[in-house]
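Next up: the structures, one after another.
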Structure I
Amino acid sequence: MGEILRAVNKDGSAKISVITARDAVEQARQIHHLRPVGTAALGRTLCGASLLGEMLKEEDGTLTIRIRGNGPIAGITAVSDSRGNVRGCVGNPGVDLPLRTRDGKLDVSGAVGTEGLITVSRDIGLREPYVGSTALVSGEIAEDLAAYLTESDQLGSACALGVLVDTDETVKAAGGFLMQLMPFAPEETIAALEENIFMMDQLTTILDEDGPEAVVEQVFKGMEPHITERVNMEYRCYCSRERVLQAVTSLSESDLEQLRSDGREVEVRCQFCDAVYTFPPEEVAAWRHTGENGEE
């Protein structure tokens, strides 16, 4: 089980959300059979989606981050509910790159690519979701997400996301933080926050050794932070036979006719949890196209 905690500084001019999500990222690694660089890339995106999703006010709201870069991982998708529970996948789970020569770290940017888009979609129950996109800044994900938030929300943001992969390729630590400034934040507070973040220890080391509270203390050093909320989160997929059936029967009539004419079982595999749903030939034969409004 992971955790998200929220905190504010003494005068309320800055707020922070911190996530620790080792179990969720490890589950994603196992489901998708990821190599280390894929684990880091998807793990960072899952943590970012969870932090943003948990901020949704609508109980049934969902938030989706899609990263489409020019790297070999061939895209990343992460979906969060309003409680921070996440699920996700990558286009190429088998991608494997050598460590970066300059510092010996996982080459997430090389896997994601530096050209492309990061798109954030918020579905809060309206007719159409709110969707915004910005160009990738670095492919490191945290910087790309911070740039998106600064442009879309018009608030100064700092984001750090990290995944520490152990020597046996399991996840040792995973998490991150998102800090946002209020419009009335004084210049001295901004300067102090920039200094604190610059002087921080390595994020995954803090989470592994001291927990999310230590992240709050380091970012808000000297600002008397106050923790306002704690929320448990996990890797959670909402797929079901009924949901899969609804998706399949919304295919075009010509596609459904092809499935019926084959006279075979149809297997559908969930992209997020790898669950397999099987539909026998007699059920396939009865399928009808439901259309956009769920009507035959």
Structure II
Amino acid sequence: MQVTLPPSWYSGSQAPVGVADYGAYYSGSSEVPYSYSTTEFVGNFTIYSASFTSNNKFYPNSFSIQLNVVLNYTKSNGQSAYLWIQDVAVINTATNQMNIVDNIWNLTSTSSTLSSKALSGNGKVYTYHGQNYYAYQYPSTISFAYPLSVSLFVTVSINAQGYPVVDFYFAYGGSAVKYDSVVIKVPVKSASFYVQGYTMLPSGLYEDAELVTGGPGGGSNASPTAYNAYYTLQYLSGGKLVPVPHAFDYGADTAETVTNMADAASSYTAVLSPGAESWHPLW
């Protein structure tokens, strides 16, 4: 399955909007694929004003900002597996409060699932529409004033038992918090976050990296009546954080979306505001 852009199941009028690196860029009318791996991704956002409505009846004035990346690991038997890693801020614009949550989903194939015995962290394995996933919510609700500046970041390492360990962080108010550490109890030869535009994953999704805006959860949609925000997406390369090499304005792998969200670019930074949106490269 060759990677094709844009993703067929979204359009600019309703999509998860922000920064998405698909491991491909346009050269004229042709797509040029590339790939890289890393042990850390960081999504930074600063919001100067925000007011949202949502079709999620439990969170009618909320939206999410999601750092979504793919963990690619090779088992000791040589087989590859893929987990979708989500580090998410859910922001309530009616109360100026924020919650931090994480999710892990199995993208190895359309029939892959997660076993509670295979994961160890602060959270649990739940079922959504017949699919198992891991989730945890940081226990404290954060009250904030604008401007709101937050970094969401994830790292992967291999412990002494040969298991991958994914650590979830957020940084706010001058301090960084590691709020969850998930051990994947599978012996591996290697493990890293991976971006590549050569082939689709066996599950039919993209092996990409995204910092995107969507509804507050459960496949919901949100729409801004006011929004002024700046996003950057970085990865660890050569011992320092660098911007993703190429980016488009909306992502593909998450079910949450926004409407009426315009996305422009300035110096490896996405600038988001209410307005009309259409598929385009940011850089």
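A short reminder: the numbers here are calculations on the coordinates, not readings from a lab. These numbers were taken from a predicted model, which means no experiment stands behind them. Cβ atoms are built from the backbone, for glycine too; each structure is taken alone.
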Structures I, II, by distance in nm of label points 7 Å out along Cα→Cβ at positions 137 and 153: label with the highest value
II
Looking just at relative contact order in percent (Cα under 8 Å, 6 or more apart), which of the labels I, II belongs to the structure with the highest value?
II
From which structure (I, II) was helix-only ellipticity at 222 nm (-39500 (n - 2.57) for each DSSP H run of 4 or more, over all residues; to 500) calculated, if the value obtained is -9500?
I
Here log10 I(q)/I(0) by the Debye sum over Cα atoms at q = 0.08, 0.12, 0.13, 0.15 Å⁻¹ was calculated and came to -0.38, -0.80, -0.92, -1.16; which of the structures I, II was it taken from?
I
A value of 59 was computed for percent of Cα pairs over 21 Å apart, for residues 177-272 alone; which of I, II is the source structure?
I
